[in-house]
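Next up, some structures in structure tokens.
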Structure P
């Protein structure tokens, strides 16, 4: 993945009128409700999949991806062979984790969030935020409605025979309520056209409509149901595109991990901010996990420090996690960072809702400071 492809927006700013925003909100609401009504039987009916309709295409862990059989002619058929010649795709299964952690891994309303999510989930290869309609708030940190552009790499594109596919789409995240009162998280993407967003010369514009729902079914278990169509446009590319698309439908396997890593990153950054103000705590001389001192460590093995609590952790107890951070110069940094088991457990059990809300509050504070500095600079310039 070319990381620089996330820093350059290939389009001019997309200015939407209030009327256009309301139309997009209504479009999203209507399609999400229709998908929710259609997929509800999956959650109520014991996660059964009709083998006469769906053919298993790919399986990983406890997730399965199916394609709709071309011979299926039921009234509920999603594929339209006359228009797309592509099968509808269904992914269902069960993943470990909490719903709020999953939604923290799903929501990505800003370019920075998109880049961090993509580094964990690997769901697209280039992207841009074109217009924000609804931003997450402290009260609803996982609710967003955003117009985006994304690019997906197609196999053999480097040969010059085929071109990458790109999509302009409406993305919505949030929660719906089931008839029994249970929450279900949703993630919805649907292609839209704007005259201000022309097709790019070196890419082929495709169409997509994908909707995923996630429901907590146990203390640490989530049911996933994700359906949709992705049309890459062009007959020659369709055979190459289906494997790429079925792989994309396995992305829910990585959402919880993304949310967990975002929580861990937030905890680490807050600890470092506190240390910059008041100094780092004494690291101690014994491992924070097993209490062994230097004399008890294996020959030739040195100690590290946990990058969240700053305490010493021996080589046998330290745990490394790959963390993604967007630096001040807009570079995406992916580094393996050392933690102790206690800090990992603390981050894992911390509330994703509270951390997401605190992150939003911090971003608002930074924006206010930035506007204040800009306003002050402008006023000072006028006095010269």
Structure Q
């Protein structure tokens, strides 16, 4: 096996390991918390607190990693902290005890992804690998552990969720030890990396990127929060609903497989625009009709509303962010998109769905339209080069 193929295998293994954990946590973690005696309100508060703390903590952790010029060592430390924190759920009791442990576990685990993405993208661009065909394994293991997690829960009960997460974190630890380190800086980062967040947030191009990506992510709020409830309400069986969700991930896998071709054809900024345009179509269609045929068609558009947006975002960061600030850029993207934007829109999504039922998707189409405008403006003003920050000389580092 040559060097590029070996690196590709290790990066694919990393994605598979991390998203295997997500495949258990996303659908089943609230079930475990409920079994520990928490009410629905307490579960919501616990999950929300973890989300907002991640928004604050993850960019700071990433900036520290950028300053030190390391990736693998922080990843190993964060994985060990996550393992320790999740182990504490064996002993924590009551809302406040579970909240404290969950905050630590949430921050540690969620910080792994932006640092890992930085390693992956650095290796992809140096060795000419196909990012989409690496990332595809995360989607595959997400589906696998989501399906097997449901069967595990039915047979072994709610505690099996915690034990599965702990077992899978051991695999994440192994995957992190296999990540390449030869592209890490051997010397301390330039002094400007110490203020990476401030410098990035002063760049109009980067702010446009955050706006386009954040609004696109936020437009999924009604889907993630209420689509299952709505489909149940119109008579879809749980098996059919599960198949609809799986269809979306399969569509995403297909897009990732074609990722390099799409990137060459459209470019990073236009992929963001493509995802937003698909969002306008998807959410408008879901607002117009409850039919099964339309549901099948709109779930296929997940390939673009998530897949194309994610692909465009990753390649924008790899090409536009200074390398010594790449982890900070990744973490800001996650904090704004999966954190602030989704958190704000999700807060109003319940009221929208209660008031308008599937008509709430029309509001999501409006958010996707705003994302499209930001993405088109980004495509117009970004020259495809790395951003030149204050005090930098003119360069053409792609």
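Every read-out reported here was derived from the displayed coordinates using simple, explicitly stated rules and does not represent laboratory data. What you see is a predicted model, and the numbers here were worked out from it, not measured in a lab. Cβ atoms are built from the backbone, for glycine too; each structure is taken alone.
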Practice task
Using mean projected area of the Cα convex hull in nm² as the calculated read-out, with 25.4 as its value, let me know the right label among P, Q.
Solution key: P
Problem - Which of P, Q yields -26000 [helix-only ellipticity at 222 nm (-39500 (n - 2.57) for each DSSP H run of 4 or more, over all residues; to 500), calculated] - result: Q
Handout entry: With mean count of other Cβ atoms within 10 Å over residues 123-130 derived as 21.0, matching label from P, Q
Key = P
Completion exercise
Ranked by FRET efficiency 1/(1 + (r/R0)^6) of positions 51 and 363 (r between Cβ atoms, R0 = 25 Å, to 0.05), the structure on top of P, Q with the greatest value is Q
Practice task
Kindly point out which one of P, Q the value 0.40 was derived from, the read-out being FRET efficiency 1/(1 + (r/R0)^6) of positions 179 and 259 (r between Cβ atoms, R0 = 25 Å, to 0.05).
Solution key: P
Exercise for the section: Looking at relative contact order in percent (Cα under 8 Å, 6 or more apart), point out which structure of P, Q has the largest value. Expected result: Q
Fill in the blank from the handout: When P, Q are compared on mean count of other Cβ atoms within 10 Å over residues 27-34, the highest value belongs to Q
